[in-house]
1. Which one of I, II, III has distance in nm of label points 7 Å out along Cα→Cβ at positions 14 and 70, as calculated from the coordinates, equal to 2.8?
2. Of the structures labelled I, II, III, one was used to calculate relative contact order in percent (Cα under 8 Å, 6 or more apart), giving 24. Name it.
3. Of the structures I, II, III, report the one carrying the highest value of distance in nm of label points 7 Å out along Cα→Cβ at positions 38 and 54.
4. Which of I, II, III yields 2.5 for distance in nm of label points 7 Å out along Cα→Cβ at positions 6 and 62, as computed?
5. If helix-only ellipticity at 222 nm (-39500 (n - 2.57) for each DSSP H run of 4 or more, over all residues; to 500) comes out at -7000 when worked out from the coordinates, which of I, II, III was used?
6. Among the shown structures I, II, III, from which was the value 24, 12, 10 of semi-axes √(5λ) of the Cα gyration tensor in Å calculated?
Structure I
Amino acid sequence: MPLAEFMRTVTANKALTGHGYALAGGSTRALLQGDRLHPSQRGCAVLAVSILDAFLAGRRGLDASHVRWDPDEVWREAGHF
């Protein structure tokens, strides 16, 4: 997912889909901090999953079975640092 596309989508508070997840329209603005420029912690999780998905899409032979594809799970786990 290109960063510009992510920013347009969440700034407009539109629906967002990725690798096995979907965020409804009206809920995606929460992926940005109050300054509406930087991603929130949850937004960082969504971006991380999206970037990893794009990276793996073009590479054969890499095992993605151990990847946590649920951004909410990634967000909860990352909240412990």
Structure II
Amino acid sequence: MSYFPVEYQEQILFLGSKSGRDSEKMKEVELTIVKTPSGNISFKEARLIMECKLTQITTPDLNDFCTQEAKNFIKEAYKEATDYRK
């Protein structure tokens, strides 16, 4: 995860709106690519870079959500229990 100062908002929105399959979006923005210690790619202009490691895969349960609004959203989005995402 990379966090950027507000002056890079336009470039970040551009990256979020384009698919890497359809274009070479990384070359289309004026950001400097750097490799992280783990070998991932981020940008020199980022204010903060956090590398995360997947430690567990779970399936959400309605009891995992605190608010009724969140529970209602999950009930509507995933009508069948088998529809839940990991």
Structure III
Amino acid sequence: MRHEIKLPELGDGITEAFVAEWLVAAGAGVTTGEAILDVVTDKANIEVESDATGVLAEHCVAEEERVSVGQVIGVVEVAKRVDP
């Protein structure tokens, strides 16, 4: 199952940021709470964390690209849970 990771709220009045660096390559495993991306605003440098566990299947934005709060930045492929 695919899970979209969106740029979260970054602070009071901040509506966009620039992608500084992807910390996790596409195809690598990620866990909930793991820093996956650094973004820069006019006020701070911020690490964005994954909100799902799985494989970071896709970067939806490139380094040095401007992104808006709520915009999809990546996709995590989450394994389906199989109940016995």
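No lab work stands behind these numbers, since they all come straight from the coordinates. What you see is a predicted model, and the numbers here were worked out from it, not measured in a lab. Cβ atoms are built from the backbone, for glycine too; each structure is taken alone.
1. The value was obtained from structure I.
2. The correct label is I.
3. III
4. Computing distance in nm of label points 7 Å out along Cα→Cβ at positions 6 and 62 on every structure in I, II, III gives 2.5 only for III.
5. On the way: I: -13000; II: -7000; III: 0.
This figure was derived from II.
6. III
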